[in-house]
Structure P
């Protein structure tokens, strides 16, 4: 038995009535960009994001990084621990792209000497403004101890994912993470997918992520399927 708790732009979250500490997350084919002003569908996206996220979470768990992931329930669904999301989105940047290039006037594609971390207040109404640790402390979004844990975990996730993806012919340009409170500890939540990461081919630097949808580059479905093919050795057939 399940009951819908929340429906967002890319996922639906259901509470499992017989397991109060578990949720069922269903990934959708719906796609949005630019604060929801651009909308569409990417066929098979829900399957790709569900399965790519599962692969990433299983890898991270194997390396000692606690996540909300428990198991895949279907092609588009996974069962996860029920967390209280901390309203701070963390962006880890390895290569200049997207808003960083526009904001600082740096050419897209420049490889950074070390990762850059950015924090954003998770608020649709305010369009997810960038914040720093002083804002986070003033708004009581998270404690200093939690933010230290989040920062360390984000950098550790980057350390684990970069070589794994490089072996699959993918550059991890940047990615967004969300964290939640579970049983008094902070764990990784949300998803890791072509929706939340920028993946470039190592040789051609072809974009294999949501930027193909944002920038009307075409081949969106094919790009998502290519990521899954490289990570799992198989394609999705929606």
Structure Q
């Protein structure tokens, strides 16, 4: 598969055309941003780690019947993916209060929720990805009733699969972000699943092993990402 023109560059990834209109190459960067890119930096080796973690988790989900845009890992930083039209909704699944939910509701981090919470955020950097509900999404034409129903079901399924998987790796899946896209009439899981898009806490110590270490200047950021990868591959 020949790598062609770059067609997109985001905060964490670049996307390139290939010689097939339906297939793209996604390349993971070491760049790190937080707070709507007002904080910028580099996490050494992050792109390599996130590419591999995403590959492991996409393959896990595919084995459980969850369709994704993932085709195969090409090298340390790149994966081959199906071309999708991203639905402009970020789906956040929350199992424990942290981050934005803590700030929004004035609840201390760490409260274990009685059941998982699904949030929709309108994917718009200029508006800081505001929290919306399914009625906003339908009224604005972001997704259809059928797509929203599918995304909701899939998101809870993914949460159940990942929670159980990370439990065996001595990790708590606190919360995580998902994105979905349309491909040939089907809705697929897209983007990535990594310490950039998930909150992972150590099961015993509750040590943070994710991007919060960068956001909050906690130090040992590279080591945290490396630790997650090590647990997933041993």
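Just so it is clear, none of the values below were taken in a lab; they were calculated from the coordinates. Quantities reported herein were computed from a predicted structural model and do not represent experimental measurements. Cβ atoms are built from the backbone, for glycine too; each structure is taken alone.
Where does the value 2.8 come from, among P, Q, when distance in nm of label points 7 Å out along Cα→Cβ at positions 12 and 188 is the thing being computed?
Corresponding structure: P.
Identify the structure, out of P, Q, from whose coordinates distance in nm of label points 7 Å out along Cα→Cβ at positions 108 and 124 was calculated to give 2.7.
For distance in nm of label points 7 Å out along Cα→Cβ at positions 108 and 124, the value 2.7 is produced by structure P.
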